[in-house]
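See the structures that follow.
Each reported figure results from applying straightforward, stated rules to the coordinates on display, with no laboratory input. Quick caveat, the model's predicted, so the values are computed rather than measured. Cβ atoms are built from the backbone, for glycine too; each structure is taken alone.
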Structure I
């Protein structure tokens, strides 16, 4: 399991998170002895992460 914490401006969270993961994947690709144990995906929760105007009014 890989967990990361970092500090950034809230407006830059999505951009910085993507940049960090892209760099991690690039470095992993350079090493034959590092691999993912199984197919990996990211789940997007619109209720938590989406824009306020697109969230349901529950």
Structure II
């Protein structure tokens, strides 16, 4: 699932940001992680919509 991959990337970026000594770069990593979290949410909604569409198809 794409949403899971986005969440894993966001978590990795957040861990990297926590270990940064440069606050500006840490802030950029956090912003990027937040973007990946938003992407994960959108992907999860898309995955759910696809699953619903598949289940609604006549057999």
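I have 3.8 for distance in nm of label points 7 Å out along Cα→Cβ at positions 25 and 49, calculated from one of the structures I, II. Which structure is it? Corresponding structure: II. From which structure (I, II) was Kirkwood radius over Cα pairs in Å calculated, if the value obtained is 12.6? Answer by label: II.
Computing helix-only ellipticity at 222 nm (-39500 (n - 2.57) for each DSSP H run of 4 or more, over all residues; to 500) across structures I, II gives -30500 for structure II.
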